[in-house]
1. When helix-only ellipticity at 222 nm (-39500 (n - 2.57) for each DSSP H run of 4 or more, over all residues; to 500) is calculated, the result is -13500; to which of the structures P, Q, R does this value belong?
2. Of the structures P, Q, R, report the one carrying the highest value of distance in nm of label points 7 Å out along Cα→Cβ at positions 36 and 188.
Structure P
Amino acid sequence: MDDLAGKVALVTGGSRGIGAGAARALAKAGCDVAVNYRRRGDEAEAVCAEIRALGRRAVAICADVSRSAEVREMATLVGRDLGTLSILINNAGVARVQKIEDITEDDWNEIIDTNLKSAFLVTQAVLPGMRAQGWGRVINVSSVAAQTGGVVGPHYAASKAGMLGLTHSLANLMVKEGITVNAIAPALIATEMVTSNPRANPEIIPVGHFGAMDDVSSVVVLLAQNGYITGQTINVNGGWYFS
């Protein structure tokens, strides 16, 4: 298992929920962390304060990761403030509970752009640094919705399924360069996104309860440390979906 001490990580959508949990866990493992956010800057700064209290460096960066110009600027800021990026957690996402007949083209485009296109754009922006150092970890936060349809809607399920295809392609392309690419597919983790969804019922989960953020963040650290796992989807779903 690789030592993460001094590695630089970027967590998109890192101000709350699974992203914030991943940022804290990586800091505890020794990483300096850039916390990306689009809104709620105060929450991103609070996560950074927790990371600094652990003795690690942290910076909060506001960027809409579905926009290439903002992604490029964010990558530049991470390099300037923390150094060459080694670990990327593509976590930014939105979930809008809608019936299929209510989903507009704008709704579809927003979900795909925020959840899927962003993962491509950010990965593309940081790959040169990973390639130059011959070491990198890309971890895409997908969802059980990619495998079962989930409880949000087809636009969300499609965006999360797309992340699995992106993971497979990137892992295949990067496998000889010291860069691993994996996905995590959580189900009903007790975050604001889940607890505010009226369709999210813990009875759906075979183990009988929502998951905790630590259930996901511990897998983030595992995948960051492990150089032999690549192209995989790690299911953190309480038994909802078996692979």
Structure Q
Amino acid sequence: MRDEEEVRINQKLIIAHRGAPSDARENTIKSFERAIALGADMIEFDVRRTKDRVLIAYHDESIQGRPVKELMFETIDQTARCQGFEIPTVEEVLRFTRGKIKLDVELKEEGYEKEMLELISRYFKEDQFVITSFNDASLRTIKDDYPRVQVGLILGKSKASAWTRISEFFPTRRCNEAKASFMVAHWKLLRFGFLARAERNKKPVFVWTVNDEETIWKLLHDGRVYAIVTDKVDLAVSLRKKIGIGS
């Protein structure tokens, strides 16, 4: 990284988006296991907190139409099992992945930043994970309390106001205020000079979620891109091998 922070993010990382969802249900231990086997450099997974304050790996705001934050973990666990899958706690994810792979931890909500950092610090060193979020305040909170932890501002909300959309195409001010170490930009934002602006402002860029072979190939050749977040880990890893770029 070309700023005041220590360089701890290698170029051309392949990040498994919620594990390997093409092979196993996303955000599950099986999906994470498969991502490791396929050769991903990092696993990205989502974090939410239940009513009884259990941190879980789960993307959606609700399950069976009921908000996760209003349900006890036992209820969520039983609901998921009835649907044929298991929702792991974050601690289960950390235990399984420790020593095997680095992590990209996305916080879906505000309010449990300290809990998450205290938990992950028991299992991973600061250079073995990053924290990402759409929530500027969450990143700022983390950097205030854990200045050496790398945090990334996610850009590219599916539903956004005109002001938010402008701030995503021109995110320098937001990044600075959020104390973001890097940006995680949706691939559709990579137009109108986005990468050039990021480079001028010395902000590394992760790109999500890239599943198209042609786009992955193009981004692998672009020196301004530090990491590619993808559902197709096997494809991205094989393409990277073809051009001899290591992680």
Structure R
Amino acid sequence: MLHLAPVPGEINANRRLLEHATHIAASQGAVWVVSPELAVCGYGFSRLIGTDWILPEPGKWMSSFCELVKGLGVNVFLSLPERDSQDNGLYNSVFFIDSRGAIAARHRKINTVSDGWSSPGSTIEPFEWNGTKVGILLCADAYTSHVAATLKSKATRILVSPAAWGPWLYGPNGEWEQRTLETGLPLIVCNRTGEDSTRSFSSAESLVVINGKKLLRHTSPASVVLTFDWDLERMALLSPEFVKYLL
């Protein structure tokens, strides 16, 4: 998990941070690499640089990032805004880039009330990786039960949540634990750290949650790569704690 501190509006710097962190994760034997929500642009980007820069994906940078992923042999959950090439709508999205460098799945955030710039996605579907169905909850998608319940009904076995959700007003208050209790599914939460122009994420938690319990948890004011071992066949946590690599 890339527990990063993207700077709002600093697109090029954030891209370099993502590339560097992905290299570190790959060097430690990672199979899946998960970024936090809006890792490319930071949470408060729209107030600083607007939305005209958002492109249909894959654009030039994402195409080069897919080549990086292919060269490293990892699978990446990458969160960034995208523009729909047909209706010109803007979406807060997660792309799953597999180890061949192909975009194998995409999830557009459903619960977008707090975003202000994006339209809600309309599709809730798991994707299959090596025979396992994986569901994505993009940050506030975990706030209500609907998205997780729909994924559960479609034979999902594990939930992955890129997040930018800190402990301020309307901060997480048991939602992640509740989603795991309702569905019986394990949940991996990759949160961010750092600050934007209006709030601090330095106490935001990255987590592994099973049966309503936070079994692994991490907060830090600085960017860090977190690794842990997971048995995908038995859906079991193998690590007693995160291994941390500073950036």
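Each value in this text was obtained by applying a stated rule to the coordinates, not by laboratory testing. Note that the coordinates shown come from a computational prediction; the quantities given were computed from them, not determined experimentally. Cβ atoms are built from the backbone, for glycine too; each structure is taken alone.
1. That value comes from structure P.
2. Comparing P, Q, R by distance in nm of label points 7 Å out along Cα→Cβ at positions 36 and 188, the maximum is at Q.
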